[in-house]
Structure P
Amino acid sequence: MSHEFCRENYKSIMKEVRKKVDRATIKSAWGRVNKSFGKKHGEFHINKNDFYWQGQAHCVWDAKAKGWQAYLRSLEEDKMRISELAEELRGVTGASMDEAVVTQKAADSIEKMIDTHSMRNFMGAIAGICYEKADHVAMNWQDEKLAKVWERIASAIERIKIPSNL
């Protein structure tokens with residue numbers, strides 16, 4: 001594998017990255033390659049949100065390409081996990097899609113809280129509320145299935161890598 005091939009591959013991957021990732025996150029990313037025990041070991045970091053990838057890489061372009069691919073996969077996995085949990089919660093609670101829609105007034109209130117307290121703190125509070133709901137449902141309603149759903153939602157929220165400056 002040549003450096004030119006790796007660089008062209010990196011360029012094509014970056015076209016997709018630019019569609020899905022903000023500039024500040026892209027600028028905070030870096031990669032490198034070390035040679036150890038006869039093999040080239042690649043690393044890729046996104047400082048803005050503590051993402052890290054490591055594995056075999058031919059050169060720095062290869063490490064960056066593989067790192068960005070892993071990051072994009074993690075974004076998709078997070079999105080799917082939250083969507084599945086929301087769908088499961090709707091199924092357990094019996095809420096329709098119409099009932100799941102947030103009013104504009106509520107959305108404005110949420111945005112104001114995020115602006116005031118940061119996205120990281122807001123999502124931490126949401127995760128905490130989900131754990132409290134799980135405890136409440138388990139203790140007061142003895143509905144372990146619904147309590148588990150609330151716990152899984154809280155856990156999924158906690159796994160989301162939110163940059164400290166958001």
Structure Q
Amino acid sequence: MEANNQRIGLLLMTAIAIIVGLVLLTGSAQNLSDAVHTENLANRSMGAVAVNNALFYFRDCRALANVVVFNATGGVAVETGNYTVVNEALDTSGNLVSYINPTISITPSVGWNKGTWTVDAVCSPTGYITDSGARAVAGVILVLFAVALVVVMLYPTLKEKFF
């Protein structure tokens with residue numbers, strides 16, 4: 001009778017450990033994608049007519065790379081000297097964002113300053129891991145956690161010889 005109670009206790013502890021481990025593993029795996037992958041922004045509208053010092057926030061990006069700005073009304077690329085990209089800045093609410101600040105200082109040869117702008121860029125999401133080694137290790141940690149769960153599942157069988 002005592003041996004059966006120990007086996008049931010071991011089985012319950014193992015089941016609880018597996019359930020908690022799977023919940024933690026699932027939660028970690030869902031957030032891993034945002035931490036290790038960038039997103040491509042295509043034709044993201046800046047929403048209003050570009051005027052000097054009117055900041056256009058990208059609240060879902062902490063950094064922008066390979067930025068190309070177009071006039072949405074004419075499809076003409078805006079020259080890079082007419083805007084400034086600021087990465088890892090704080091907005092008025094204290095959130096980590098990126099923004100583009102139009103700094104139109106010359107009279108353009110085409111009418112790109114008369115309409116809304118759209119942006120093509122590579123976006124690093126807010127939770128993105130900037131260090132390449134850390135991004136690689138993040139995936140390895142999940143794999144090792146899964147292996148640890150398998151060991152926890154097999155331990156009672158190997159120790160007690162249930163089957």
Structure R
Amino acid sequence: MTTLAIDTLHDLVATGRLPQAIAAATQALADPALDADERMALLPLRFDCHFMRMELAQAGADVQAMLALARRPADAARQAQARVCESRLHWRVGDAPASLAAAQAALKSARRSGRPALVAHSLAALGNAQSDMGDLPAALAHAQQAEDNVVNQKLTLRLLQQMGY
């Protein structure tokens with residue numbers, strides 16, 4: 001799977017052509033030569049499409065596939081990505097406690113991964129789950145941490161660009 005193909009899927013999603021994006025991702029995922037990283041690039045995109053179309057059984061199957069990829073071998077970044085999707089799915093079906101547990105697991109994995117973007121996504125998922133549980137102060141604190149994390153990433157990127165990296 002090339003970066004161009006992933007970009008094409010992003011374009012399909014961004015322009016609302018969700019059935020075409022699902023079909024393209026499904027076709028690409030059928031390739032036995034795909035490695036785990038390529039699969040983890042495709043599965044969240046297809047998950048998002050199913051999620052937006054309220055095709056929750058299919059979205060759940062994509063979460064299970066992501067979790068399986070994250071376990072073999074254990075990969076904190078993949079686990080975080082899968083758990084954020086799992087948290088969103090539980091939120092969608094109204095299972096706030098499961099959404100909270102998945103978001104907490106996502107944040108733990110994201111921190112182990114050392115990837116600030118995953119930490120920000122996990123913090124946002126955690127804040128959303130805490131809001132649904134009625135813990136508004138914690139939800140607000142985690143939402144603010146997520147925003148701060150993103151701002152810090154943008155500043156770091158800008159500084160690196162100014163330094164010629």
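To test your reading of the models, identify which of P, Q, R gives 62, 34, 26 for Cα extents along the principal axes in Å when calculated. So the calculation was done on P. Computing relative contact order in percent (Cα under 8 Å, 6 or more apart) across structures P, Q, R gives 19 for structure P.
Each of P, Q, R could give helix-only ellipticity at 222 nm (-39500 (n - 2.57) for each DSSP H run of 4 or more, over all residues; to 500), but the derived value -21500 comes from P.
Each reported figure results from applying straightforward, stated rules to the coordinates on display, with no laboratory input. Keep in mind that this is a model prediction, so the values were computed, not measured.
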